[in-house]
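For reference, the structures are reproduced in the following blocks.
Just so you know, all these numbers are worked out from the coordinates, no wet-lab data involved. All values derive from a computational prediction rather than experimental measurement. Cβ atoms are built from the backbone, for glycine too; each structure is taken alone.
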Structure I
Amino acid sequence: MFNTRIKIKDLLTQEATGQEVTVMGWVRTFRNNQFIALNDGSTNSNLQVVAG
């Protein structure tokens, strides 16, 4: 379903648990060498990504 780029605004309103998605944006914060808050400008909310 999400094999192309998706905006964070759209991702936050849909159920994508267990699916691979592609988002593009900039890093707002990077904490503890593990948690990334990503934003693409489509919403004021950030997407939290766990790197590992």
Structure II
Amino acid sequence: MHCMKCNYVFDETMGDPEDGIVAGTHWEDIPDAWACPNCSAGKEEFREET
């Protein structure tokens, strides 16, 4: 999944450990309150990579 605002790519294999998202966490399992670590966009601003 990538952020439409800043193009940050969330990689499920890496997670986002600084925000408590462990490696291997599926996108669907990330809390709705999570935000992009680069620009603070919400999950609704992310789209699947093409």
Which of I, II yields 32 [relative contact order in percent (Cα under 8 Å, 6 or more apart), calculated]
I
Read-out P(r) over Cα pairs in 10 Å bins from 0, in percent, computed value 25, 55, 20, 0, structure in I, II:
I
Thinking only about distance in nm of label points 7 Å out along Cα→Cβ at positions 19 and 35, which of I, II has the largest value?
I
Match the computed value -2000 of helix-only ellipticity at 222 nm (-39500 (n - 2.57) for each DSSP H run of 4 or more, over all residues; to 500) to one of the structures I, II, and report its label.
I
